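The structures come next, written out as structure tokens.
Every number here is computed from the coordinates shown, using simple stated rules; none is lab data. Nothing here was measured: the structure is a model prediction, and the numbers come from that model. Cβ atoms are built from the backbone, for glycine too; each structure is taken alone.
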Structure P
Amino acid sequence: MSEQHARFEKTFTLSVPVDKAWEAFTDPKLIEVWLAGPIEKADVRPGGQIAWAADEAGQLVWDIIDVEPGHRLTYRESAFILPVATEITVTFEEAEAGTRLTVTQSGFGEGVDWQAQIESVGLGWGQTLAALDLYLRTGVRLDRFFTTFRSDLGFEADDVLAGPLVRTVAADSFAARAGVEPGDIVVRLGDAPIFSRSDLWLFTREHTAGEDVEIACARDGEIHTGRATLDAPFG
């Protein structure tokens, strides 16, 4: 797959009829349930925008490209959650359990590790939509995604059966200082065994920037360990 054709696509099931699922992506109060932060502008028409209040990290904006009410929504998401702007299409179909929601995201950009970005996008969609499904099923509104990260590890990885396979290591990051290299498979952080990217995210939600942590990786038939202090989240 080339960068030009790289895209994420996954189907989720929401436990509500299509009209309610559509509202979840077009009604500002419902969008705020699963995509945290107050919305200051909402015009769900081609050429319109859904825009969140800006903060120190910038501003999240959806530029609406195409709308077929109750069936399809296409928008361009600004560089905020990801380092580049991407195009997203969400389709809505009736299903026995409620609504079959298919998300397609593309435009990860040249010169980026798009494979790692796609893995991150998939995990992110699953965890943010979990907040929406929790609300639809129980009425409980709880952000378990955006406000919960307390540190950053400084590397990108892909999930393979053996564990997170390191693709890139950021300069002057926790991973770089601890001696992590591309091609390593992360097997432990502190005392916690690591099996997936989800485990990495859980670790950075439980441990705070500045903590001194040991990381263990499998490389060339051996276990390599290193120590460093954790970075600030997304820093």
Structure Q
Amino acid sequence: MSNILILGATSAIAKHTTRLFAADEHNLYLVARNKDKLTSMKQDMLVRGATSVNYESIDLSDDTSHSELIKRATETMGSIDTVLIAYGTLGDQKDGEKNYANTLKELQINCLSVISLLTLLANQFEQQGSGTIAVISSPSGDRGRQSNYIYGTAKGALTIFLQGLRNRLAKSKVHVLTIKPGFVDTPMTKDFKKGLLWVSPEVISKGIYNAIKKKREVAYLPFFWRYIMLIIKSIPEKIFKYLSL
């Protein structure tokens, strides 16, 4: 039995992943903005087998709240063994192109606020000499594309940060996992036209769960996104810059 902190718990991917943790009878601490959804989720997780479920409603993009949040979660459960960071937004690329404030907002939510949490958690896990830090990034951060380079910038920076963190914490026996889901059919992508590469959040959640248990470093989900991005990254820049991707 482990103590698991889920940040962005009400997102579709996090919710399905948390169900898998609940079935293993872990202690859960759920954090998200919507209190009503958290209340409902608590009952669901208890029914599914969680030993205990606590929650709180805060805006995780506000980094001034992070230190006290982690302190409360630690005191409530006694320790934090695993954390899954699963919140973020998929902002409008065109809005960001027109207004820097919109770009800054996306970077704050998808990158800077996550780095704030990671800094605090890394120090705590390093001191305790154990733990798993799992973070949802994106294949979009592997190469800048005209269709989503603002979102890609945030995720690319986050991926690099996680690489450095993994290098730093390896000697402390802290597992750092970078999760890179491809196209997932969730409320965040409801306006997108779906195709063959799209999968359900249930598929992604199983991949996350297995990657945590197997202590993988980087998990492209589903696996074929590793090869798709390998091809995209291999295209010479003089050709790539003319492609509509």
Determine which structure produced the value 3.2 for distance in nm of label points 7 Å out along Cα→Cβ at positions 138 and 210, calculated from the coordinates; the candidates are P, Q.
P
Taking 17.9 as the value of mean count of other Cβ atoms within 10 Å over residues 178-185 derived from one of the structures shown (P, Q), identify that structure.
P
Looking at distance in nm of label points 7 Å out along Cα→Cβ at positions 10 and 154, point out which structure of P, Q has the largest value.
P
Out of P, Q, which has the highest value for FRET efficiency 1/(1 + (r/R0)^6) of positions 50 and 202 (r between Cβ atoms, R0 = 35 Å, to 0.05)?
Q
The value -7000 for helix-only ellipticity at 222 nm (-39500 (n - 2.57) for each DSSP H run of 4 or more, over all residues; to 500), derived from one of P, Q, belongs to structure P
State the single structure among P, Q that was used to calculate distance in nm of label points 7 Å out along Cα→Cβ at positions 18 and 194, giving 4.3.
P
